[in-house]
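> These notes open a run of structures that come right after.
None of the figures in this text is laboratory data; all of them are computed from the coordinates on show. A quick note: this is a predicted structure, and the numbers were derived from the prediction, not measured. Cβ atoms are built from the backbone, for glycine too; each structure is taken alone.
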Structure I
Amino acid sequence: MKHDEVKKLLLQNPDTRKEYDELELLYKIQKEIIRLRIEQGISQKELAERIGTKQSAISRLENGTYNPSIVFLNKIALALGKEVEIKFN
């Protein structure tokens, strides 16, 4: 069975779908941070040094085992030459 087929099957369960939807924003944030970091040629260690934290904190954020604060995200954004924008649609 292919990944997309498994995903479609699992998301038919309302509880699984709810959990998936709640985590979607965090996945998007992780993906964007990884994209920007790689695009700029910055290692996790270098990004961590720029914001005054350890490489393991960046790794946890990127692999989804850490739910970051807005302050932490803002530090990362500034280190990448970006800014955090929050809006409710």
Structure II
Amino acid sequence: MKEVVIYTVDYCPFCKKAEMLLNSKNIDYKKIDITKNEDEYRKKLGEYYDIQGKVTVPQIIIGGKRIGGFDVLDKLNNAGELDKLLED
């Protein structure tokens, strides 16, 4: 299974939903809580992943590729594509 990383802040309901979805599917993931250095991390994420405009959370990375936030994760799951994306 590819590595899953999720960047979150502690007050974000969409971050919690993303974690709940991953947990419900027993997907192991690395959670990086950026709450304490939010502005710095958002800037770094924007630069690293070439995100135009405001960097939102959660930011979900699968196998080193940024897929986006909860809406994209949920859409991939509902379409049956998430499991395929996670395969090595």
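> Which structure, out of I, II, was relative contact order in percent (Cα under 8 Å, 6 or more apart) calculated from, if the result is 20?
Going label by label, the one that fits is I.
> Work out which structure the value 0.80 belongs to, where FRET efficiency 1/(1 + (r/R0)^6) of positions 7 and 79 (r between Cβ atoms, R0 = 30 Å, to 0.05) was derived from one of I, II.
Label of the originating structure: II.
> Given that mean count of other Cβ atoms within 10 Å over residues 15-22, derived from a single structure, equals 18.0, which label among I, II identifies that structure?
II
> While we're looking at this one, here's another question. Output the label of whichever structure in I, II has the greatest value of mean projected area of the Cα convex hull in nm².
When mean projected area of the Cα convex hull in nm² is computed for each of I, II, structure I gives the biggest number.
> When helix-only ellipticity at 222 nm (-39500 (n - 2.57) for each DSSP H run of 4 or more, over all residues; to 500) is computed for each of I, II, which one produces -21500?
I
> From which structure (I, II) was distance in nm of label points 7 Å out along Cα→Cβ at positions 31 and 47 calculated, if the value obtained is 2.8?
II
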